[in-house]
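Bear in mind these aren't lab numbers, they're just calculated from the coordinates by the rules spelled out. Remember, predicted model here, so these are calculated numbers, not experimental data. Cβ atoms are built from the backbone, for glycine too; each structure is taken alone.
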Structure I
Amino acid sequence: MTIEQLNRIYNKNPDVVYRIIGGEAILIPISKETQVAGRLLSLNEVGGFIWERIDGKYTLGDIVKEISREYEVGAEVARSDLRNLIGELEELKIINIVSGGGAAITVDCH
């Protein structure tokens with residue numbers, strides 16, 4: 001991830017509900033606007049940890065540090081896990097960029 005990418009801040013699409021069901025983190029799209037309407041998506045433990053920090057406040061760099069600390073992994077492993085999940089969530093229109101590296105970028109997913 002570049003420094004610019006690490007400074008990005010994301011928020012969640014309000015048309016996606018997050019629940020813990022039977023100990024598993026589940027994303028439930030409730031709008032046809034997402035790429036996965038009508039499907040449930042499950043997240044592994046790290047994915048759930050990341051999802052809880054996509055709140056419009058944490059930068060990706062902050063999340064990398066938190067993953068490294070919580071799971072006792074190096075920054076490169078944390079960046080790789082984060083990069084993969086963020087890429088998937090962006091593609092599915094489940095998250096939106098709030099700002100990136102100083103200049104505000106607004107993405108309307110509707």
Structure II
Amino acid sequence: MSTTSVWATIGLVAIVTFVSKGIGPFAIGDRALPAPLVRVVALLGAALLSALVVTSTLMTGGSLDVGAKAIGIGVAAVLLWRRAHLLVVVVGAAATTALLRQAGIG
């Protein structure tokens with residue numbers, strides 16, 4: 001790939017990003033968003049973060065890998081659901097993952 005095509009790609013990505021970020025304010029202007037849309041937008045950050053955590057935990061090299069990491073996160077989820085203290089959650093998940101890896105699981 002030549003230097004010119006790399007810079008052309010960077011420029012194109014910058015322009016597309018600029019336009020896509022400007023479409024919302026341009027289309028909406030000074031109007032307030034409808035209440036259902038505000039509720040959805042408020043949840044988008046948590047949904048995106050959850051998706052990133054799940055894919056980084058369960059995917060290895062493009063394939064599904066359910067191993068010690070996934071079980072450790074499952075333990076953390078159960079402890080959070082049971083309203084355990086955050087320190088207990090972190091130590092429980094780390095200990096579970098370490099013990100499973102020591103036992104030869106993932």
Identity of the structure behind 19 (criterion: relative contact order in percent (Cα under 8 Å, 6 or more apart), calculated), options I, II: II
Identity of the structure behind 1.00 (criterion: FRET efficiency 1/(1 + (r/R0)^6) of positions 11 and 83 (r between Cβ atoms, R0 = 41 Å, to 0.05), calculated), options I, II: I
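Out of I, II, which one gives 3.8 for mean projected area of the Cα convex hull in nm², for residues 19-58 alone as computed from the coordinates?
Only one of I, II returns 3.8 for mean projected area of the Cα convex hull in nm², for residues 19-58 alone, namely II.
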Value 1.3, calculated as distance in nm of label points 7 Å out along Cα→Cβ at positions 75 and 91, assigned to which of I, II: II
Parent structure of the calculated result -26500, given that helix-only ellipticity at 222 nm (-39500 (n - 2.57) for each DSSP H run of 4 or more, over all residues; to 500) is the read-out and I, II the choices: II
Computed 0.8 for distance in nm of label points 7 Å out along Cα→Cβ at positions 27 and 43 - originating structure among I, II: I
Source structure (of I, II) for mean count of other Cβ atoms within 10 Å over residues 3-10, computed value 9.5: II
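As an exercise: Kirkwood radius over Cα pairs in Å, calculated from one structure in I, II, equals 18.1. Which structure is it?
Answer by label: II.
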